[in-house]
Structure 1
Amino acid sequence: MRQESAVENYDDTFNEDFADDFSEHRVKRPGLLVLMAGVGTSVATLALLYVLNIVSPDLYVMGWYANGVIPIGAMLVGLVAGSGYGIASWLTGAKIGKGLLIQIVLLQLLVYMFSQYVHFLVITAPFDNVPFSFWEFFDRETRAFAWNNDGQPGEPFGIWGYGMLALEMAGFSLCAMIAPAILFAVPYCEACQVYMKSTELGLLPAGIAPRKIKKKDTEGQQAYEEELKQAMESGQKRMETLLESVNEKDPQQFVDLLSEHADNKKAINKQTSRLAVSLEHCKQCQSGRVVLKVQCGFGENQTVTELARIDIEPEFTRDVISFRKR
């Protein structure tokens with residue numbers, strides 16, 4: 001169930017030139033700052049690796065592997081190196097879209113190759129007139145990849161070393177995307193170009209407390225199923241009442257319904273199913289959405305299904321926030 005936001009109709013006296021300028025301003029995204037910040041943290045991370053390699057030449061973090069196949073070193077370095085993307089996106093309000101994620105992946109692949117070049121410089125620094133190029137060194141290093149057996153190097157992988165290289169590059173690039181990928185799922189205000197705040201408003205009962213019933217207890221099982229059916233029907237009515245208060249723009253009724261069950265939150269959370277109500281809103285323009293989800297089961301077996309996401313006006317948002325603070 002959705003409520004479409006109203007669109008105002010402007011008359012012919014509206015300045016079209018101003019509209020064009022305003023539109024161009026609105027679609028701007030400080031994505032360049034995000035990319036620059038990510039590259040900055042990546043360079044800083046590589047600089048730290050460079051220093052560590054000088055202090056301890058045997059310490060090659062990018063070469064750390066867990067269980068022989070998990071490039072844990074590259075993943076850790078990628079996570080630290082890519083932290084700037086997420087931090088800058090949050091601070092500037094730049095929306096993380098698919099296009100920006102693709103650019104981040106490509107940049108991190110370039111950063112990875114640059115880290116290999118730094119490794120090459122560290123290895124060859126003590127020598128003059130190195131008789132091989134970086135690419136020759138890179139190919140030899142990749143083909144020479146081997147497991148250690150009791151402290152002794154095993155058989156080189158040869159051409160299959162490029163398979164391990166692919167794992168390392170993937171681990172580095174994908175872990176650099178963790179922070180921006182998290183923001184990718186965060187609600188976003190297109191008008192103000194900032195990330196929205198999500199607030200849990202409360203739980204509404206839609207089930208009963210689970211209990212064990214013996215298989216032979218037919219009457220008990222029927223009574224349990226009937227009780228569960230009635231609870232679900234009551235939950236359905238509460239949901240309809242809640243959505244009606246939103247559609248009728250009645251924040252007082254909306255808050256009253258949630259407040260009615262606020263003291264029973266712990267008990268409701270132990271029921272077979274419950275309705276979770278949350279508010280997504282922009283701190284600047286106060287526009288937002290009421291989100292309603294049904295939670296069934298518990299722990300690893302819990303399922304969450306979104307039932308409704310309704311746009312609300314700034315006044316409704318302000319009233320709901322104000323009522324909750326009383």
Structure 2
Amino acid sequence: MSSPTVTEKIGRYRWRICMVLFLATTINYIDRNVFSFTMLDTAFRHQMLGIPESQPLTEADLRLFKEKMSFLDSIFKYCYAFGFLLAGYMIDRIGIRRGYAVSIGGWSLAAVLHGLVHTVPGMAWARGLLGVGEAGNFPSAIKTTSEWFPKKERSFATGIFNAGANVGIILTAVCVPFIISHWGWRASFIVTGAVGTFVLFWWLAVYRKPEEHPKLSSEELAYIQQDGPQASDAPVKWRHLIGYRATWAFAIAKFMTDAIWWFYLTWLPTFFNDNDAFTTKLDLKQVGIPFLVIYLISDGGSIFFGWLATKFIGMGWSVNKARKVTMLICAVCVVPIVFASMTSSITVAIALIALATAAH
């Protein structure tokens with residue numbers, strides 16, 4: 001009889017926690033991206049403009065619609081940014097278990113509310129509530145990872161739950177156009193929002209602090225806590241954090257890249273549907289395929305460029321040089337995106353956008 005492996009002796013319950021984080025992140029991205037596809041639905045456009053469906057939309061109507069959608073998109077992003085401050089404070093005050101539950105329940109309810117409103121102001125409230133609720137996902141997931149994994153496993157665990165973002169984007173591209181085509185735009189919000197309740201109940205069922213969890217073996221608890229208390233885990237005051245060059249470098253980089261990333265997520269379906277330069281335009285039933293291709297390549301790019309930096313380090317380069325050269329290559333790969341709006345070939349546009357997202 002073979003002896004049990006080290007992993008079997010220690011236990012794997014921490015990876016069950018990681019799976020919940022992965023699913024929550026997946027649902028988080030599905031709920032925020034449904035809006036991008038409903039913007040292509042004719043019934044949704046008429047509803048938001050307050051125009052009877054029997055009346056054709058003019059070019060002026062479509063321009064007004066895009067202005068209204070830009071407003072709604074801005075509402076979500078402003079509330080999402082503000083929500084990070086609230087989420088961090090809430091999690092520190094009431095704990096991860098209750099704090100994450102409030103976030104998941106809040107954004108799931110907000111997602112469902114999208115399907116019940118009839119006007120732009122109503123949709124603005126729903127988008128705002130969604131932004132505030134969804135902001136709690138990553139602070140909760142990161143803090144959970146720091147509690148449930150030793151330092152040597154945290155990067156891997158973070159990579160797993162973070163992959164839920166792109167999986168959510170891909171599932172949205174596959175499922176949401178189908179739901180809208182068969183049951184309407186309201187159903188797309190209600191169905192995807194309701195799925196969040198499953199994750200909410202699973203989270204409440206499986207999560208406790210490691211030292212309080214009845215299903216966690218003493219061996220796995222010791223493994224999780226092998227690093228012991230670290231001085232570096234102490235809270236850092238804002239004034240000290242702002243004084244670090246690394247803080248500003250990270251913030252500026254995020255400011256310059258995240259705006260573009262979010263622009264792609266929100267407006268790519270509309271770009272493929274409305275761009276007059278294309279010889280072929282894609283409707284709601286067709287637009288999911290290029291979206292799927294782009295973000296599958298984006299996943300591949302994340303893996304490839306991470307491997308490339310590691311390869312450079314293996315060649316004897318310093319960590320600083322390896323990472324900066326890799327980032328320079330990524331920056332160069334983004335440059336051709338300027339031609340995506342000029343080409344008449346939708347295939348070329350997809351390739352250019354995919355290259356840029358892969359390098360993000």
Structure 3
Amino acid sequence: MKLSKVTGLLDDIALALKVDSIFIHPVSGKRALGVQVPNKKRETVFLGDILQTQAFLSVNSPLNFVLGKGLTGEPICCDLASMPHLLTAGQTGAGKSVAINSLLCSIILKASPDQVRMILVDPKILELKIYEGIPHLLMPVITEPLKASLALKWACFEMDRRYQLMESAMVRHISGFNQYLENATAEQRAEMKDRFGEAAQQKLPYIVIVIDELADLMLTASKDVENSIQRLAQKARASGIHLVLATQRPSVDVITGVIKANLPCRLSFKVFSRTDSRTILDSMGAERLLGRGDMLFLRPGSSKLERIQGAFLSDEEVVGMVDQLKKSSVVHYDETAMEWINEE
């Protein structure tokens with residue numbers, strides 16, 4: 001029997017098994033199909049548990065973060081530096097915002113503000129404002145579309161500045177530049193200062209830009225936002241700048257062809273329709289997910305979807321982490337970045 005025929009029977013099979021939905025997939029190396037049936041009792045995957053595993057602790061990258069657990073219960077962690085950008089979508093209550101919290105908390109718990117800085121864009125004023133005041137921020141949490149557009153333009157400016165620094169040091173990546181500064185002679189440091197100013201003598205931190213609702217920006221400043229995202233997605237990896245874009249509405253006017261082409265790493269939670277699933281993943285399936293952290297993950301360079309149960313942490317846990325960070329260190333916003341976003 002052809003796979004396409006079996007796929008057409010998914011709802012009938014789910015009804016016979018008395019479950020909401022099932023997944024069917026070819027079993028690698030065999031002429032057989034695997035059937036994924038939901039557990040009667042769902043297990044909650046806690047972020048704190050995975051933060052203690054070797055999958056998270058053994059990776060030195062400051063951008064390593066927790067996704068959740070795979071089908072066989074193995075912890076799934078990813079390095080944003082190698083992705084190098086992430087596009088995610090999902091309807092309300094599906095787990096998208098919890099996944100963003102998991103990513104942010106994984107990074108801020110592991111990396112110091114000297115290693116990683118962040119730009120957080122929250123047009124809904126509901127999700128990311130909780131991180132206001134943490135020492136990793138380059139600027140206050142942005143809620144206005146115009147300021148978000150200016151922040152992305154600053155990120156492009158910073159990317160170009162970093163490329164000039166790396167060219168001067170004759171290195172090809174942010175890690176190479178930071179190593180160059182460690183080993184640089186006094187004469188080399190003085191030369192860098194003369195050419196690029198005082199800031200050129202400081203190591204470059206990674207920059208993570210998180211936009212929690214891309215749709216709001218695309219409705220108000222679509223061309224400027226799309227152009228900046230395209231530039232950053234195409235060129236920013238080597239300079240240590242990484243994008244995380246999220247939306248509840250994975251329609252073609254939000255996730256345009258330009259954005260999709262430059263963000264091959266995708267993460268989808270439950271969506272309303274097959275069309276939405278195809279928009280975010282280039283295949284159907286996300287409409288059959290169970291919600292509450294059930295996700296499909298498409299790694300860059302792969303056509304195979306991985307099913308993962310996302311890690312959970314409560315709002316109270318996030319508040320606790322943020323409060324601890326605020327007590328341990330004071331936030332210092334980047335002066336140049338602040339000038340850009342306050343431009344009239």
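Where a number appears in this text, it was derived from the coordinates with a stated rule and is not lab data. Everything quoted here is computed from the prediction, not taken from an experiment.
Source structure of the calculated read-out (semi-axes √(5λ) of the Cα gyration tensor in Å, 52, 32, 15) within 1, 2, 3: 1.
When P(r) over Cα pairs in 10 Å bins from 0, in percent, for residues 43-122 alone is computed for each of 1, 2, 3, the one that comes out at 16, 51, 29, 3 is 3. Source structure of the calculated read-out (Rg and Dmax of the Cα atoms in Å, for residues 107-170 alone, 15.7, 50) within 1, 2, 3: 2.
Can you say which of 1, 2, 3 returns 20.7 when Kirkwood radius over Cα pairs in Å, for residues 187-314 alone is computed? Only structure 2 yields this read-out.
So helix-only ellipticity at 222 nm (-39500 (n - 2.57) for each DSSP H run of 4 or more, over all residues; to 500), computed for just one structure, reads -12000; which one of 1, 2, 3 is that? Structure of origin is 3.
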